[in-house]
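A.B. asks: Below, each structure is written out as structure tokens.
Derivation of every value follows stated rules applied to the coordinates shown; laboratory data play no part. These numbers were taken from a predicted model, which means no experiment stands behind them. Cβ atoms are built from the backbone, for glycine too; each structure is taken alone.
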Structure P
């Protein structure tokens, strides 16, 4: 089953009509063929509360306003079709990396690891969770929400990392979660001979920032991984398997009537992970843990790398599927990596639930 971006049958009929200008299709015929021949293969994703792709929305609005001008309408339909093809080609790049991550060796002779990270809607993790809050007396009660970040190392394992609201969520948090996943994967895989690709949301708060780029440069320059690459799908088209996993976890939480503390949320996820039917491809490590603090990777790496900054990625757009795609590189001199490795990771509280030995 292939799920298409949100839209209507009329939108997709216009795309078909733009490709076959020599034929005329009615909406009734298009709908009949869709339901009878492709009903079990194609589905249109329902509208959600999330923001839509601005480019998709712009094309749709222009197409609806150009009903009397066939040439301009067809031009917009062609541009809309090119945009959808490009975002699909980017997804294929991720799907290819995900498939290679499940193989012992890739065509290059090295192991390829695909890691996808994302945070779940924290409103699902309100606590305490109890039927008593359905009472009218508690309608104005504001309950705190846990934050949860899921990191899936395809074909290897996955980690659920929860934290309370006072824990800062920035690039340092994302680096800590990634470092933990790499450390757990290193128990069964020689990362020094592995090509690692990190797939994340197109947001600068989490992974698309210099802090994460410096960490990837440090891992590569310090010979902890063979190569490391950061990848981002187009904004508005980043819904992937990690989001489908969030839907499963959301249904799991809804099935629980009583969850009084963060530890009980953690226990619930641990029980779900013990079931081998859930995510059977990721069995080497399956961890659910509560983090009470993070290391200050952001400032630490900025100072230790002498302000080494990744530049030149904001002035023009590139896509994962571009044939002439030139990957921006963050050059981390070897002596700088050695200095950071000798100094060790940033100082963190020793009683933190997350401990990292990768640096």
Structure Q
């Protein structure tokens, strides 16, 4: 069983037959829909979002068939599966080996990870070659945004370059020390420098005797750790923050929700937005939930009182209910939107889901 079997199995286990396979496929491949974004938080699987961006649906179905043949899942009904005791034990057996997956946060970082990596690896390559007085080398990255940023931040004097290189080394060394050895080693193998071009994932897979899929996820787990620490602890990781910090300040909204947020920021009413954009009420509600989840300063007080909000949060923490219908039954005077907004603001595993 490869790593994608484990991830699919874990998602099925967490969802416990409450979502169809199409929705799981959208989460794995990083399709930005209100439902896939909400479900990623609702079921506590943010780290799995966009794990396999290029996976074909046929490959996903093949994995489900293989899990069935291994008696790890059983079909509940069309497109719905439950994990068996055998599957649950398999997940327990794999937990330690795959603990690095907890460092992933595809929901937050999948849209910016590529540019962040390009900036880091190009900056490291440029500094490394400069320290060895080598100006004639082929840049490993030509992405316009990454090149522009590296040129802007690149130290002009030799003394500045040495100081910056020392500081960046200390920051990266600290974070790599706090990653598992395999993932840290893979991340280092990907870096380019003086007389060195980073390895491909195919080369790394052969060297480490693992699938390319696992090598990629281990690499991304370290990269996501870099992004998370540079955003949360700016003063502790000033060089990394200067390189990639700006990318984390952009809310991870779908394009449509982003347009809605822009209109709300201009003090347009919900009715105006629906009329101008020709939106259904349900679509606008999905946007509001997405905005509440992704933008901390967005207040839900115009939609629900603090007392009612606190009651919903208390009910959730007491029952650990992950379906909205029982919550609606407990609070019949409140709308689904009001409940979803509160849960979205809670964040993490309390994000908003559908009514099923």
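A.B. asks: Comparing mean count of other Cβ atoms within 10 Å over residues 75-82 across structures P, Q, which is largest?
C.D. replies: Details: P: 16.9; Q: 13.2.
Result for mean count of other Cβ atoms within 10 Å over residues 75-82 over P, Q: largest is P.
A.B. asks: Something else now. Supply the structure label, taken from P, Q, corresponding to Cα extents along the principal axes in Å with the calculated value 69, 59, 37. Kindly include the intermediate steps, with their values, before the conclusion.
C.D. replies: Numbers: P: 69, 59, 37; Q: 71, 55, 36.
Computed on structure P.
A.B. asks: Sticking with this one: Where does the value -12500 come from, among P, Q, when helix-only ellipticity at 222 nm (-39500 (n - 2.57) for each DSSP H run of 4 or more, over all residues; to 500) is the thing being computed? Please report the intermediate quantities before stating the final value.
C.D. replies: Values: P: -12500; Q: -19000.
Computed on structure P.
A.B. asks: Say we calculate distance in nm of label points 7 Å out along Cα→Cβ at positions 235 and 259 for every structure; which of P, Q gives the highest result? Can you show the working numbers first?
C.D. replies: Details: P: 3.1; Q: 4.3.
Largest calculated value belongs to Q.
A.B. asks: Looking at distance in nm of label points 7 Å out along Cα→Cβ at positions 283 and 299, point out which structure of P, Q has the largest value.
C.D. replies: Details: P: 4.6; Q: 2.9.
Across P, Q, distance in nm of label points 7 Å out along Cα→Cβ at positions 283 and 299 peaks for P.
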